[in-house]
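**Student:** Pasting the structures in now, so scroll down.
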Structure I
């Protein structure tokens, strides 16, 4: 392993208290199914999502790959993303501050826990949320959704993940 990987990747430490280690169940490698309505038609894309502890255990980083490396040549997508999120635990507010970036955007979020859901408010977009739910040892659900003031949800896309390691 090179020195960059050694400095970045880490094991759990006491920097995230156990009761706030909300993203721990996601650490690992996931095959994902991405669904949206692209150009007025339902679309399904196979992808990958990889999560690891980083920075002496103070955060969790992911690599978001849609379409997957195995399918991108056969099924290219005009809006495909290869991006990464860095989730850092905010010990002063007991939440996670998150930055997501890819080749065409950067978003800042703040994640809190609401029941069994991890709810990320996109800070610069009114009503925009990224929500992890139904998290088990081997699966999870994620959605990019706008929640209007009247409680109505408008979905941008949904992802279902299945653990591969």
Structure II
């Protein structure tokens, strides 16, 4: 069976815990437009593809090609972005229906660590309290990007940490 653009959008949207309405709101389009994309009746505007890919946790290449990108990559030194130009994303989907989305510039995470501060979004969350941000920063400094952590609790709660 062909893995169409619409099927990829639908699958990734569900994996990220978005409804069609929520994805539509993030992209400033109608829920009907998202439905048409997912049913392969139309395609997203080319200018929406980078934002759509970001929301779906993938690259534009992954959406448009049949070659999946690895979840985690080791980027060669000459191709690395500066840590300060990267984003730190945490997604929590609980079985209770709670969904937490944290998007922080890595520069802010790095500064908080250097100052010995706790990131308030983490201190208040049982699921995030155990994250070792220093270790994550070391991984990123050494060129590791993508999905760095994915944990599913015994209750079925899922936590993902992505740096891109």
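**Student:** Taking 0.98 as the value of Rg/Rh (Cα atoms, Kirkwood Rh) derived from one of the structures shown (I, II), identify that structure.
**Tutor:** Label of the source structure: II.
**Student:** Upon calculation of Cα extents along the principal axes in Å, for residues 77-132 alone from the atomic coordinates, which of the structures I, II produces 43, 26, 14?
**Tutor:** The correct label is II.
**Student:** Could I ask something else about it? Given that distance in nm of label points 7 Å out along Cα→Cβ at positions 101 and 117, derived from a single structure, equals 3.0, which label among I, II identifies that structure?
**Tutor:** Working through the options, I get structure I.
**Student:** Let me ask something additional. For the read-out FRET efficiency 1/(1 + (r/R0)^6) of positions 21 and 45 (r between Cβ atoms, R0 = 25 Å, to 0.05), a value of 0.85 was computed from one structure; give its label from I, II.
**Tutor:** Value 0.85 for FRET efficiency 1/(1 + (r/R0)^6) of positions 21 and 45 (r between Cβ atoms, R0 = 25 Å, to 0.05) corresponds to II out of I, II.
**Student:** Consider the structures I, II: one of them gives -10000 for helix-only ellipticity at 222 nm (-39500 (n - 2.57) for each DSSP H run of 4 or more, over all residues; to 500) as calculated from the coordinates. Say which.
**Tutor:** II
Each reported figure results from applying straightforward, stated rules to the coordinates on display, with no laboratory input. It should be emphasised that the depicted structure is a prediction, and the values quoted were computed from it without experimental measurement. Cβ atoms are built from the backbone, for glycine too; each structure is taken alone.
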